[in-house]
1. Consider the structures 1, 2, 3: one of them gives 1.00 for Rg/Rh (Cα atoms, Kirkwood Rh), for residues 157-252 alone as calculated from the coordinates. Say which.
2. Could you figure out which one of 1, 2, 3 the value -3000 for helix-only ellipticity at 222 nm (-39500 (n - 2.57) for each DSSP H run of 4 or more, over all residues; to 500) was computed from?
Structure 1
Amino acid sequence: MGMKYNKDLPSPNALKEEYPLSPKVAAIIKEKTKEVCDVFTGKSNKFVVVIGPCSADNEDSVCEYVTRLAKVNEQVKDKLLIIPRVYTNKPRTTGSGYKGMLHQPNPEKGPDLYEGIIAIRKMHLRTIAESGLPAADEMLYPENRSYLDDLLVYEAVGARSVENQQHRLTASGMDIPIGMKNPTSGDYSVMLNSVTAAQNPHRFIYRGHDVTTEGNPLAHVILRGGVDKYGASIPNYHYEDLVRLLEMYSAEEYLNPAAIIDANHYNSNKQYKEQVRIVSEVLHSRNYNPDLKKLIKGVMIESYLEEGTQSIGPGSVYGKSITDPCLGWTESEQLLYKIADQC
């Protein structure tokens, strides 16, 4: 085989024993998991905001960001459910470029998966301990989520992964809400097929084991826009798009119909400042139509300490994205208060 084996990695159980949850962190996660699940089952009317960097590339800056979020959360927690976006692995369209902390704990150095799995677990543990806010991450690699599955309160399957069988089956064995994004084509039916698969039980191979799952009733959709055959962005956050989604959800028997709207990616054509306007439009559509208010559970926003993006290298700005551009902190804080007022 044209494959070199670099190093044996510890099992998820071994890593959890080496970097365990403290009783305080375990209690925080248990409480927050129930709170998040209650939103998706309809027991809670809080509006979800999954917000944070495009990629969690530096432990110190990510922890500072999440600690700031926690202070805002104290002011809006009666109306909003803020979930920090701490994404530790990144899909790359062409396979090249920074793939996240899992691959490169230090973005300026080469890949080191052994140090990477340690780094991402330590970072998630630290953000919760310092802020009291458990986070969301992306399930880019189904096998790797086992290193973090006791720490997360929300997960997402990306546009490039949502048609993959292993992602769908793994999602069916999770006990937290998981959002299935529309594929890059924007096809709603593919996205909803993924929700169906995730909500049903399955038997399959996972990390060398024959496993059976019960199905995840909290699997739902994330609208993030798509592209046409020429690569031009096609947003899907407009009122007509949301109504069409509602109609498709209503035509079949899904458990706990729900949607999160991703304000960046192809919905904004990666024009990150557009996220403010897009969120406002989503809130307006939701308030205009009572059925949409029940369906649209929240939004996803890319935000960091400093606005924009930068290249990896010497002289980099602390707290500025090295992948997609993000809103800066000041604008993000204002947006959170605005969402709380209008949701």
Structure 2
Amino acid sequence: MNQPSTEYGIFPDEVILQILARLPIKSLLRTKRVCKLWYRLVSDRFFIHLYNELSVRNPMVLIEVSESSESRSSLICVDNLRGVSEISLDFIKDRVKVRASCNGLLCCSSIPDKGVYYVCNPMTRQLKLLPRSRERPVTRFHPDGEATLVGLACNLLTQRYSVVLAGYHRSFGHRPGKTFICLVFDSESNKWRKFVSMQDDHFTHMNRNQVVFIHNSLHWMTESGSCVLVLDLNYDIWRKISLPDEVSRGSGNRVYLLESDGHLSVIQISEVWMSIWVLKDYEIEKWEMVDRVSFRCIRGMVPGIFPISQTSEHVFLATHKQVLVYQRNSRVWKEMYSVKNSSTLPLWFSAHNFRSTIFSCR
């Protein structure tokens, strides 16, 4: 990728690039209409890489809010830098639920039509309806007619993505066994592939929402909290990563899986503390505790609190009605968003880590 060399007015190329790379995507897309030169600049591969590189340093929280089971969901984007904004999915002519988020793309499943999946970029409003798999329908997965695990893997450098649907297969009228079916859609080939393995771990609804994509692998926390389940997309192989020795699921502790600046991270929440570990060495599985936070200031919210995204500077957490941000350097808590209506589901039930990127899903 070659960096553009033309100078624009009195500013050097590098300054113009850095300014544009910090604009919100909606504003950035409007700059394309200024002139042909700016259109080429914003469309250049070097600029797209620069924009995405800066964007991934600012993870946000995306919350799905629905007034009723029959209405379309609206998306609330909570940004530590730009505040709160609303994003519409009205370009998807279907009622959908967000199942996974990765590097600016969302994987959504159709609510009325089982087995129908979309990948979209809500910021650029690009959309792709995934082809139907020729394999057995997803309705034969356990337990609720949907895949137990849904994962989205987006490589910002290659602009290639994969969608993973996995679950325990069962014969009709029988309990599910340990046979684990995995379907992987590859955007480059525009096809699904399938492989079968044996798994004895189970997953809760919230555990499957917290999927982390790093090292070209997807990571989920098992329901027991004893390990992390890993799918290596290079070789279609499942494996496990052990948790830090100090992590405990007993005595009211809860354990969650997140990303932190390109590393795998585990957050343990107890009645009075939030402890954060980061996998510093992925190859030898070396964990390091990087922070321990007191809940003294928000004690009443702790039973329903749920971490959504983080960096080395802050942690986003959701309660039943609020989104909070914890500033790790200043040790200050701040409310970023609060539900005004009487929504029945807690916010963390449908909250996802999100980034605003230029990523084509077509």
Structure 3
Amino acid sequence: MKHVLNKVEKKFKMFQILNEEGKVVEKDDMPDLSDEELKELMRRMVYTRILDQRSIALNRQGRLGFYAPTAGQEASQIASHFALEKEDFLLPAYRDVPQLIWHGLPLYQAFLFSRGHFHGNQMPEGVRALSPQIIIGAQYIQAAGVGLGMRLRGKDAVAVTYTGDGGTSQGDFYEGINFAGVYDANCIFIVQNNGFAISVPREMQTKAKTLAQKAVAAGIEGIQVDGMDPLAVYAATKHARERAIKGEGPMLIETITYRYGPHTMAGDDPTRYRTSELDSEWEKKDPIVRFRKFLEEKGLWTLEEENQVIEQAKEDIREAIKKADQYPKQKVTDFIENMFEELPLNLQEQMEEYKAKESK
């Protein structure tokens, strides 16, 4: 049966529209985006890169808690989200806070989430999303359920979830895509393959030559996309959304991308498992540089416009961290109150105990 496997694997070729020089290599696949939409996508990517840089600095200053860097994955994250609608439901992993922000989560709440404050997990009215999932792959199960609910209610909306390459080695990944496939749930499953699950190379996790081909076993459509190409990511996600709302079932999208920083700021050292040569190779594929070249050639982007976005991002971040700093500190009683609608006796006792402590 080896020839059958080889035949299947050869079908999963990486989908690309823009090459590393920002040149269009697949004109027929160009998405139908206006000039202003192309510029808005660039604005969001640049803004997100600055947010990442400032978040790393704030983490090092002790002003943020848990943080997973995103630089390098802007096309994979922001371009996929750009293809969604407000009514779509987002189920992110812990690195996917930027998508949540562009989906409507206020920036100060994103900072509160990083600090472990419960308010950072409370989505504002109208923001259709769950808070970032820390358990690897668990959001795939949740997305299957949300997508099935949308399907049963006849909603023209989809559930979109993300995981990394390491997430595809989890049982929840297979259960999620299989369940969604059986019921033609309105789901888009995105795997951001940045080459390393923390420190384990993708090749050491799975024998599969691509992660997109794992869709075959679940009987759903799968595609591998150049995750450093925002136009390709957008087009693939748009296609997946259109299929889902037509009742044609879920889709698995593997984006080939790279994170320039550590896995998280919690002590990971990428120099222990990645070479400087590999880093340099991927820096040449930078999604922002690539998209900038494309837009500049079309006369749609200038250095002045980019600097305006950078300054706006810095100002927004200053205001958001200031608001987060001024936000009421959470208390033990807050956790107890948020745990149950009606407190059991043991927690009623603890509530009274901590109320007394906090009133001193």
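All of the numbers you see were taken from the coordinates with simple rules; none came from a lab. All values reported here derive from a predicted model rather than from experimental measurement.
1. Details: 1: 1.02; 2: 1.00; 3: 0.95.
Derived from the structure labelled 2.
2. Numbers: 1: -12000; 2: -3000; 3: -14000.
It must be structure 2, since only it matches.
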